[in-house]
Structure 1
Amino acid sequence: MEDKKKLLWEYIKAVMTALVLALIIRAFVIQAFTIPSGSMIPTLLVGDYILVNKFLLGSPVDIPFTNINLFRMPGLRRPHKGDVIVFKFPVDPSKDFIKRVVAVEGDKIEARDKVIYVNGLPANEPFMRHTDNLVLPNRDNFGPIEIPKDKFFCMGDNRDNSRDSREWGFVDINDVKGKALIIYFSKDTSHPLLRIDKVRFERIGRLIQ
């Protein structure tokens, strides 16, 4: 009986240790996210499962499974233009959004007939795509806007079908959760069940750039 109790206690300790390590890794190093919308097409597709590097850019550390912030972990650097980042949605911090940083503090950004200009020069955006020929105010023409300190202007790569800084404003440094790193799994979500023919094997292991 005593041996069974010792064995049970060893199992409990092993499980608790694994849980603590998992929480530490999730809070400070790497976290998994799922792509629910098409705003980052073609870079990210609905049904992509990604890992986000929280150590590089720093991240808010919340009480596990809540949105109660304890402190912000300092990062090795700040987000750069072109980084794909995950952040707390400014309108509803309980939700996470993923977009690309287009302009950082001190930059001036404007759009003229769908073309983005940063500090007066056309932005280099090989990843961006347009899906319609309409030119709409606010969406395709805006600015110039100067980015305040500790703020970022973020946009989706699927430029005509993205809710982003054009609609809800800047992303604050304190809301940045990390830089998108790699696609570790991907499936076509048009079928409710996980079928082998719906797995996008060609996307697995793809670095997010």
Structure 2
Amino acid sequence: MLFWKRRFPLIIAFLIGSSAAAQYYIPHPVSEQALTEVSVWLRIITGFAMLLGIASLCHIHYQKIKGLAAGWGYSAIVFVSMIVTILVGLWAGGGEEGTGLGWIYNNMLVPLQGTMFSILAFFVASAAYRAFRARTKEATVLLLAAIIVMAGRVPLGEYIFAPISSVSDWVLNVLNTGARRGIIIGISLGAIATSLKIILGIERAYLGGKD
């Protein structure tokens, strides 16, 4: 039982992960065909994973409603929204413009997304206010860079100091690009390290439970 529960998933992860990585270095028709076949299986597995995720979501919100936990009303809204969307999709067709799902998307989901981004704007403004207080040398550099960039993007900045637009472009295209590339390289190295840990069986959190 321990083999099928722990070892067998690790073997599958190692074989699939190492094969997918090796495919990029083997430009052979057989290798490309294998990748195409694996991609088809991946879409099938994704469908089953989505069903598992929906079942888990329903279980969590059902437990909240059953125990009348804090915020259980929102869990009830989740169920009602899910059922209504499914019924509309079955009755009124796909998500194209003019269909039932299209109406739900344009008149319910889009306004909700706009509300979320509006709330996020206040959070970003608050975080920027805290970050731009020049308490350290790094915060001072960040504050100066933000002032230069913002001043270079408005007509008032060019009216006060004409070359500010060119300086702003230089900060964005040179300093910001270099920093962004460094961050991307770090993220890529972290993704490679995490992938290797999963392939080699060092990272086992996806198995669930405890080792």
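A value of 21.3 was derived for mean projected area of the Cα convex hull in nm²; which structure in 1, 2 was it taken from?
Traced to structure 2.
So if we calculate relative contact order in percent (Cα under 8 Å, 6 or more apart) for every structure here (1, 2), which label has the highest result?
Largest value of relative contact order in percent (Cα under 8 Å, 6 or more apart): 1.
Quick one: helix-only ellipticity at 222 nm (-39500 (n - 2.57) for each DSSP H run of 4 or more, over all residues; to 500) came out at -24500 when computed from one of 1, 2, so which one is it?
Traced to structure 2.
Work out distance in nm of label points 7 Å out along Cα→Cβ at positions 30 and 174 for each of structures 1, 2, then name the structure with the largest result.
Going through 1, 2 one by one, distance in nm of label points 7 Å out along Cα→Cβ at positions 30 and 174 is largest in 2.
Taking 0.45 as the value of FRET efficiency 1/(1 + (r/R0)^6) of positions 102 and 182 (r between Cβ atoms, R0 = 41 Å, to 0.05) derived from one of the structures shown (1, 2), identify that structure.
Checking each candidate, the match is 2.
Looking at FRET efficiency 1/(1 + (r/R0)^6) of positions 86 and 110 (r between Cβ atoms, R0 = 25 Å, to 0.05), point out which structure of 1, 2 has the largest value.
Top value of FRET efficiency 1/(1 + (r/R0)^6) of positions 86 and 110 (r between Cβ atoms, R0 = 25 Å, to 0.05), among 1, 2, belongs to structure 2.
Read the figures in this text as sums done on the coordinates, not as results from a lab. Everything numeric here is computed off the predicted structure, so don't read it as measured data. Cβ atoms are built from the backbone, for glycine too; each structure is taken alone.
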